[in-house]
Structure formats: C-alpha cells, structure tokens
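Down below are the structures I want you to see.
Nothing in this text is a laboratory measurement; each read-out follows from the coordinates by a stated rule. A quick note: this is a predicted structure, and the numbers were derived from the prediction, not measured. Cβ atoms are built from the backbone, for glycine too; each structure is taken alone.
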Structure P
Amino acid sequence: MSRSRLHVTMPRVVALGALLLTTVVVPQSDAGATTAVAVPVAQVAERQIAAPATFTHPGVLVSRPQLDFVRSRVNAGAQPWKGAYDQMMASALASLSRTPKPRAIVECGSYSNPNNGCTDERQDALAAYTLALTWYVGGDSRYAEKAIQIMDAWSATIRDHTNSNAPLQAAWAASSWPRAAEIIRYTYSGWSSTGVNRFGTMLRNVYLPEIINGNATSNGNWELSMMEATLGISVFLEDRASYDRAVAKFRDRLPAFLYLTTDGAYPRGPVGSSIDTRAEVVSYWHGQQQFSDGLSQETCRDFTHTGYGISAISHVAETLRHQGQDIYPEIQDRLRHALGFHAKYELGDAVPSSLCGGSLTLGLGPVTEVAFNALSNRRGIAMTRTQQLTERQRPAGTNYLFVAWETLTHAGNPS
C-alpha cells in the first residue's frame, strides 16, 4: 500500500443533549406538527454507544429477520416486494455470467476522471451484494457461489486506491462489500476460510486506512459515506476500536450536514475543520444565507449528493440498530425534517427565492426507503411528503454507487 493512515483513538464518552428530559416531542408529519409524549430518559439523551460485546451477523444494513421477512413476502407474491425482486433479478448486477474485473490499483480522479477501475469496482461490489440477496431470497446456491467468485477475485488482487477521489471511491465500494460478505459468510457454508480471511485482510489493509480518519473539509456526503463503510467493515471484522471511532465521527458530522433550528442561528462547521464563522459556513453551504429545519449542507449544490449523505446516515443508523444500539431516537428529528424538506421539492412544490436563489437541482435518488421505514413504520412518525415520494419511486432500484434494492429490503419491514 502507498498509504498508512490508520489511526484509532480511544472512544469518547459522549455527553451532549438534554440529559434530564423525561419527555420528547414526537413529530407527527413532515409539515412539523408535534405531540409531547413521555418516554424513558435513555431514549432522549445522547448517550455513549460502544461496540457490542457480541456482534450480530448478518448485521450490516440488513439482518437475518429482515431477510426472512423479504423472502416470505417475495414467495407469497406480495407487493411491492415481488416487483422489487423482479427488478433486481432483471439487473445485470444479478447475472450469473458476470465476470469480475479486479485491479491492483484503482485510480479515481474527481468525478471519476480518470476512471481506472472505479466503475468496475463499485459495480462488482454491488453485484456481490445483489447476488447475496438473490441467494438468500431465492435459495439458489449458484448466486452465492458467484458472489464468492467476485469477492475472492478482488481480495486476491486489489492493493490500493489513488488520485483525488480515492477516499470516496473506497467508501462507496466498502459500503457494499461488507453487506455481501455478511450475508454469504453467515448464511452459506461454501465460502472457504481462506477466502473469508483474505477478504477480511483486504477490508482491513486496503479500505480501512483510506476512510477511517474521515475528511472534515469535503462536502458532507464524503465523510458520512466513509463512516458508513468504516462501520460495516468494523462489524465484519468485529473491530471494536474502529466501530467506536466510526460512531463518534458520525455523530460529529451529522449536525454539520443536516440543520435544525435548535443548533443555533447557523449550522455548525465540521469537527476537525476551521469552518466556524457564519461567513465560512455560508460558503461551505454553497451560498445559502437562510437556514431552516431539514436543510442540508449540499442542498444548494444538488439533491443527488444530498441524497448520498441522507442514505449513508440511514445505513449507519440501521446497522447500529442491528448491533443492539438504536440511534434513531437521537437523530429522528434531524433525519425526518431532512426527508420531508427535500421530498416536497422533488414532488414539485414551488421553490422560494430565499432557498438557493430560487433554483434547485433535483434528483434525490432511491434513498428514502430505509429511513422512511425506520421512522414512519417502526417509530410511528407520520411523514406525508416522504411517503408520497417513496411510494412514487417504488420499486427503488440502484444508483450504481452504493445504494441498491431498498424497496426489496426495507419497505414495510418490521424487523
């Protein structure tokens, strides 16, 4: 490797938030209606989340109970799961004739220019995840074997990522690899110990050093994706120090990406950066001068990159929940406001002149299912505009970067 940036610190004891609250305001819609209800103090306070004593597998984005629910719905021909499954099966990512294209050095410049293995790596990682899902839902071992072939090919070959987009490229690929590996390793007996160990070595030596320290001055979707990937790798490797570091950095980054009026007159700058004055924050937030609940640091850049960040946030929260640490109560207001805020403009609401000069670049992407299921279906928060957008986009497919098949895996999933 040309890099050696792995630096792990001891986990912080987090003591932010209103530690003495005994009630919480639970939002009832995207529009902002609220109701105060009594809840245990532990659900309100931001608390320390440490790596579990025993990890749950498979437990990166999807769990076995979730997968069992999906399989039962697809086998019953129920919608929207059957339609989502058919969509996945029609994708080239599910093809049994796929030939992996590993490289020793993946070189990715800004916007993948140059693109020396960037698309191949991302799509092979997504294909491994797609094939793992296909194996579990459909029960055909050929798909598990094809996933193994792809993972083994890359783990035997890749040594490094280079050029300016190396951290983001590594994060996108390393968000998908552990999802695939968790399903195959813990639900299929055909992956050799040699293959499993070599794959783990790849995650630890090639990907983790590239992403674990984050990137404080980049647009927020970078660091959020980097922490999603770090967390997934940590679960697969059962690496508690990396897990704790990912959670701490994720919590630091979240209020620098999604704004709530309770944060103050303007958003916080990213921890580890020198962005702290109002003028610096306005510049970092792409020139936006007025701040309202749910605005993202990248809203005025474009909705697509905003969607990357929102997706990574929901993926982190889902993985933490599978590991027995539900962070949704802590982040639900920030996340539900962001979803509702962006959904209404995707659905065609007029854009005020005070928002991004009255002009938005839309295209949020297939990124709402996980958070909508968690907040609306599991936590009972009415999210009218988010629901409208989510249902309009079904079945949610893939963005060919790190998001794939989330109507299939998370629509109405009670687990």
Structure Q
Amino acid sequence: MLPTELLSHRQNGEEIIPKRLKIDDNHLAIATELTSCFQEAVGKTQGALERQLSELEGDTPDYRVKRGLAYILKSSFCTFEVVSPLEPQMLRERVFALAAKSPPSRELTETTLTHIADELSHELEREVLPKQVREGLYADLSENKILTAFDAPAPHDLLHRYNLSQVQGVFYRASQLVINAHRNVPGQYKLLFRYLKLFQLMSYIEGDADHGFTITIDGPTSLFTPSTRYGLAIAKLIPALLHVTKWSLSTILQIRDPYTNTWKTGRFTLNSECGLVSHYSTGKPYDSMLEESFADKWESTKTDWVLEREVDLIPIPGSVMIPDFRLVHPDGRSLLLEIVGYWRPEYLQKKFSQVRRAGRDDLILAISERLNLEKAGVQLNDVPARIVWFKDKLLPKAVLAVME
C-alpha cells in the first residue's frame, strides 16, 4: 500500500474520489520503464536505485505517479539484503579497534582493511577481499543494502496494484465501514471472514447465507486513541473483499482540510462493479492437512453420503460459523461436520461458544483426543452436537457410525 504522502484523492462535496490510472499505452509505458529500471538495478545498492529513479522522475508533472509506482515495486516485489563478510556492527568493531592502534592515514587504512580481510578469509574458510570489508562496514544502512532479487510484475498488474492502493488509502481515516456482502458462494464468505479474523478487526456480523451478510467494522478514528495501524488493517481487507462476487460498502471518513487545517466528514462508497483487481490468493482448498486427508479418504468410502466442502454458514449473534463440510444423502438428509483439531485454549472457548449459540441439531463435532478441553475450560455436557473422537486421523467410518 502507499504511504499518505503518495495518495491522490479529490473531494466532491462530502464524496472522496481516489485517483485511478487508466490502463492505457501511456501508463503502461511508464510502468514498463520503471520495471526495467529495477531489473537493471539487481545486484546494485538501494542508493544507486534511488538515484536512477530520481532521474526518471525528472521535473515532469506526473512525478507523483512514478514515485507511487516505484514505491509499490520496491515494497512488494524487491528483496534487499545486507551483503557483508561479517555482521556490519561486528565488522566495524574489529576494523575500528585495529585502526585505533595507529595514526590515521590512507596507507594505514588500506593496511587495516587488508589485515581484516586476511583474518576473515582464514576464519570463514573462503576468500574475503579488502573491498568487501570496506563495502561491508556500513552495509546495514538502507542506501547500502543490495537488491538481490526482483520479481517483476506485468505492467498492467502494476497499474492495477497502484489503483487498488489509492482506494485502500481512503480507509486510513475511516470512522466506520459497513459492508453488504450479498448472496454469494459460501466459500467466498469464508475467505472474507478469515481475513476479518486475520487482521483482528472489530466487527459485528448480521444475516445468513441465503440473504447475505451485513458486516459493520469500527474504524481507527472511532477508537479512543486513533490508530494508524488499525486503519492499515482495514485497508488490507479490501483485496479480500474483491474475491466476493457481489457486494457494496460505505464508509464515513475523518479528513483534514489542507487549507483551514480543520477536520471534516467525508464519505466513500464502493461495490463489486468497481473494476479493481485483487492480488490476494483465493486461498487453499483446505485449511489443514487433517481436512484434506479426511476428504481424500471419503472419496474411496462406499457410501451414498456425498461430502461437500464449506457450502453452509450458520449465523449466530454478531458472528458467523462456517462448518468444514456438509454431508448430503440422496434421500434429502444433510448434516454439517466441523473438525476441531489442535488449537490454543482461546480458540476452543470461542469455537464451543459458537456451537452452543448456534443451537443446531444437525451438527457433528469431530474432536481430537489430544486437546485438553478441561484445561481450556470447555464442558461438553451442554453442547448440542454429535461428538466423534479421533486421535491422529479422522476416519470416515467413525463419522458414518455417529450419523447412522
């Protein structure tokens, strides 16, 4: 994402409109030129790269666009490393300690570097040159770090990332965000809810899978102490939302007027027709090897029950529960299966609380015998679900037994 100083937004009344680049020949040429600059800089210092980028910017009016694209390339596609024969701080200590024994001079400097290089060659059992010692002394400074790898994106992908970053920047100063995720494929919901949890966003969820969900998220400016980090967490949710087929959102913003230096209220809306492109993965088919192993074994089991992956959602007050599997019989019967493997006590408490609040009589809980439920404060006597215990692997026959 882009830092605040590289965001370009304009205001139309209370509506905030982030700048988005057209995917045209002009902007594709700029993206290509910048990408080539980074490719040529592989093996060179970050300082050398910055000087080259500064020359490309020149005094053209689109310097902010170039600077923004370069920032995305540098932060998301580059690997900068400290290249030194020894950790720079330790290397400085050895060189300075030896140099302090003699009066400073150019000749003695070269002698000192050569002496340290010889010592390191012996210690590391490989040749270390005086030049490497000199370059390694301050290799930990950002401008001296070496660009060791560059995973070049396609020019249009870079422009899409820039447009997405401009929109994400809107949410840095959000006071509240309301997302309406309309009826969608349940797996898409799960990906969205997973990112809500990953970014530790304070949310309230209402609705169900048949009609959709309304997700209300408190923004950073609604907290007692506004948090830039929390605003970034909300911004990170947007690429995950783009994987949902049909949705809309609205947010209220607190923005500072650059002329009067006063705070004003702004508004921003977005929906699934926005044309933005996500760079997030759609996720793995299974959350764990345990789930994948169970699904593989089910394929070879002789039964009329059909195993379906994450196709049902259980709404509970303020949240939602998404069972791992649904089991469907040709005669119309269906059951939900949730696998509870190895997890920390806080997760277990929340999981079993969800099961109790859901109050479903069609739910099967497969619980690992390795879990210390008593230590986690979990009691099973009031859990409204069928229980299947397993050790290392969950076997289909154990699930079938409790079903029948």
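General observations
- Percent of Cα pairs over 34 Å apart - highest-scoring structure of P, Q: Q
- Value 21.9, calculated as mean count of other Cβ atoms within 10 Å over residues 117-124, assigned to which of P, Q: P
- helix-only ellipticity at 222 nm (-39500 (n - 2.57) for each DSSP H run of 4 or more, over all residues; to 500) derived as -12000 - corresponding label from P, Q: Q
- Structures P, Q were shown, and relative contact order in percent (Cα under 8 Å, 6 or more apart) at 13 was computed from Q.
- Entry that produces 3.3 once mean projected area of the Cα convex hull in nm², for residues 245-292 alone is calculated, selected from P, Q: P
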